[in-house]
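Derivation of every value follows stated rules applied to the coordinates shown; laboratory data play no part. Predicted model only: the values in this text are computed from it and were never measured. Cβ atoms are built from the backbone, for glycine too; each structure is taken alone.
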Structure P
Amino acid sequence: MSTLKRGEQAVGITDLTVTFATDGGDVRAVDGVSLAVAAGEVLAIVGESGSGKTVTAKTILGLLPETATASGVVLLGGDNVVTVSHSRLRELRGASAAMVFQEPSTALNPVYTVGWQIIEGLRAHGKYSRAEARAKAVDILTKVGIPDAATRIDYYPHQFSGGQKQRVVIAMALVLDPAVIVADEPTTALDVTVQAEILDLLRRCRDEFDTAIVLITHNMGVVADLADRVAVMYQGELVEQADVVTLFSNPQADYTKKLLAAVPRIGTGTAQTRERAIDRALAPTESLVVANDLVIEYPGRLGQKGFRAVNGVSFEIGTREVLGLVGESGSGKTTIGRAIAGLTKVSGGSLKVLGQEMLGVKERNFRPLRKEIGFVFQDPATSFNPLLTIAECVAEPLIVHGGAADALAARTRVHELLEAVQLPRSFGDRYPHELSGGQRQRASLARALALQPRLLIADEPTSALDVSVQARVLELFAELQKEFGFAALFISHDLAVVDLLADRIAVLYHGDLVEEGTGAEVLGAPRHPYTRRLLASLPVPDPLDQERRREELRAIVAEERAASVKEAG
């Protein structure tokens, strides 16, 4: 149990070096890093993939693989984690330090209830009766905001939403009252509204329990919202460390300046939108996608009522136009994207794609149009066949639609596509796992453009990327859109990203289209309460401005609660 008082050192790292043994020789992932975090303090460690931030954080809990060799001092509860025995390390994990992982779905065991998983940790570290452990588990689930915790303690992970699963993972970390919580990208996969709730929860952990938090993230808005101090890492080294206000207002290291410059900000897309509108006005236009009162329902099972994912939505996408579709999980935005691509059936209303009515369409009628539509998936790692090289993956659409006999015949076109997305030709001979996340997403863009589509559907293509990598991919997307002239449906929950790329923005909420217009209209003067909440939920890379926005969000949420209570009464 944590006995530290606010301000006392919870973790001290001195001259930490971590080396990994690989077939190509030793790789130094962390090089002489020294850090400290106190009780009741949030230290954010930031940097792009490969900077060593996650390796540094995992060293605190002794979670490095056997191929890693660590030297230096990592003081936790009076012990040097680098040199302690395995048995002592097991005692420290959970009780002195705990970890909140990036993806709660993989951190929770799907075959056990969440209550069993919390209780297992309690009983492994203390002498609790079954009743005492259950009562403590219910209490911690209540504290992290799980409604009706006494009942839901017996639910399985799949019965919780993404945000609730992350709350459960935080509850598992908090239940033994550790001195330190290591949070590794705790909000990356979450919508901005849910992300705001999780950040509030972590802030409460700091303020109410005096927990020290080591936050690993690439989202500079999250850093501005939550962190007290920031450590910036680059290629295994600590390049800058400062309090959060100083770092954002007066960064010293060149790398920090580049990192902050790469963060998309709301309002930066106005000039690009105007320029694209002028280009489109000079070219002949037609509506490539027209939706009128579009309805999409998923049928119920075993006699249950079906679920209406999209409820009477109307919009258009014109030639060379980018429509940004935003909303939280379950709003229907991915469903609309899949319907346009012919992957989900339309239930009612009308959806015309490239002149083809999708309501009741037969596959044989739509198949000739498939080559006119490109699709960029959220996670290219799972959309690529791991047994094929990048060149074979990019050539696949050409082969399927008769543009080439085989991968060898398509090689010239593949080289052109790789160069268009700024990847060396030699990368064509690599396998997907041999590329970084940003490189894989570029290859995914190349594959989507292989058949020179008139329409591109991009479903959260940058949500899992570092901010600097995201900036390069977004620049590339804009350049390619200008060069090839395709229209695009860009699906995202990040309003700043959508503002940067889209000509018009459509906001979805529970299957309804609640607002549509240019970035200046929707983001500059939002009319619908949900759009205002979505906008207020987005953390901005400015600690002082973010504090003001946080108060604004609380006022909006309080107003909504008061309105719902009044309506219920």
Structure Q
Amino acid sequence: MASEPLPQEIILLLCEELAARRDFDTLFQCSLVSRRVARIALEKLYSIQELSLVSTGETYNRLKWSQLWRSIILSSTGNDTAYPYCVYVRHLSFGNLEECLYDIIRINAVTDSFSEGPMQQFLVKVPPLQRIEVKSTMVQCVDSITQYIEKFADESETAAALLHLEGVYFPHNLLPNWISRLRTLKSLRIRDGSVIGVEAARAISEFCPNFVDLTCFYYQSSSADEDLAAFFQALRPNSLQSFEVISQNSIGRQALAALQAHAMSLRSLILGSLPPKGMMALGSLSSCTALETLSIEPDPYDNVGDMLMEGKEDVLKEISAWISSCKSLRHLSFNFFLNPLSVVKDVLATPDIRLQSLSIVGFVDHSTDNDDATGDDDAAEATWTALGKQEDLKSLTLGLQNDSINAIGGLTINQNSSLANSILKLRKLTSLNLMQAYVELPVISQFSEALTDLAEFSFGGENVDDSIFGPLSTLWHLKQLSINAPSSFTYHGLLDFIQKLARPGQEGIKIDILYQHGHLAFDPDETTTLRNMMTQQLKGRIDITYTTYPGEVHEEDFDDFSD
């Protein structure tokens, strides 16, 4: 009796599940079964192509990388590939294409394979060697892909899959036209924010009704503040949900004030390397109270903290009042914000705010700097006391601005201190990062025994030994352990600890021991045994870094014994 073919909807569900699992090999094998299955399998395969090991560089293969891009580009002609792969792609990274082009021109065999046949129409070459000119070639490719996506959508009356567009180089004059062709666009990620402007925003407003997210790596120009303000204002009001700037920028009061045109929609705001004028203007965001994620990092090359602390308490009060009014806030981060505690204490004490993650790193504790620091000391005490009320916290990162884990004046977590007692109340924590703090030995044991859901635990502090392995072994969900404190672990102590971790559910654990005393270095056989146990029994790894003493150098100090 002949078997019945699988219904189309079953094949679709199967391929969707394989895509969710990022099972590229099986999807490719499915594409070879029949033409009926191939179209579905290849559509799902290309929809996640940016996650493939070839695209991410985890499996470095120039030929496969170039062939992937070749198939996407040629599919935009409508004639040179079996299927229109470019309309299946959800995340189109022209930064990845640019990197690929720069890479393949170094090897003639790969260049020839990529360039042969119909690809010649896209290549811009420069004399006298007729080398590929990368940026001009990339522009040709982008123009063709965006044109075909628009044409496909018009002719088939179906939307293309493209949601996210990313690039290193976008010509200012061409970007609005490219955007106008991508009607399903939700997210734009660009390296140089200065290429966006009013025309790009108008194209988004007119043609991209689902657009919600803008990320810029940097945004520096003499008119950056005004230009970004104009961009925000030209978008449809209350449409932007996420804005992020990562590195150097010139954002100030105008841009931040213009964000209030999206006060009801804005959910995520990440401001990195914010210049002094931007820090001073944070109060301009007072209407943006729908935030769920907020991260603020001043420009590390500007002494913003001193400026804020010298007669600028009103600025801190404005910032505190604004953030405290964000009742939906779930994720809060302050990096290198020199005086964050006076702001954080009010936020943590606000009854309606239930944070899930909090990160305060790179600040300076002025309460230990002088004899007149009573106010700073009170702010710290109030902050750490209020921290215990945030019982929904799942992730907590704390650390001062110190290069040494034993620096005087660093963040010390003592037994029975208000900070230690508050952390012990956070029973939902799955991640506790105290790498830049000095945690006393009894406190490490207390945290291990009380915070039973911890999957990630990192700490610095005083000299630790095998005695901490007992409490740490009670953490049944532990996946990452980083010990940033001087350690005197023994081979048998580590061996016993690893054996206790060899239980169901703890596979894949990673252990980093960063300051094992050099005179206690393990011999090669012991190291091999520890490494093999982690690999074979736990499918994990262990890295050990050794300290040296004056006049003492060990060959082992140059090994981390990682997999």
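Starting from the value 33.3: which structure in P, Q was mean projected area of the Cα convex hull in nm² calculated from? Traced to structure Q. When FRET efficiency 1/(1 + (r/R0)^6) of positions 52 and 356 (r between Cβ atoms, R0 = 35 Å, to 0.05) is calculated for each of structures P, Q, structure Q gives the greatest result.
Matching task: 16.4 is the computed value of mean count of other Cβ atoms within 10 Å over residues 4-11. Pick the structure from P, Q. Corresponding structure: P. A value of 4.6 for distance in nm of label points 7 Å out along Cα→Cβ at positions 300 and 476, calculated from one of P, Q, originates in structure P. Suppose you compute relative contact order in percent (Cα under 8 Å, 6 or more apart) for every structure in P, Q: which one lands on 15? Comparing all candidates, it corresponds to P. Source structure of the calculated read-out (mean count of other Cβ atoms within 10 Å over residues 92-99, 20.1) within P, Q: Q. When semi-axes √(5λ) of the Cα gyration tensor in Å, for residues 244-515 alone is computed for each of P, Q, the one that comes out at 35, 20, 17 is Q.
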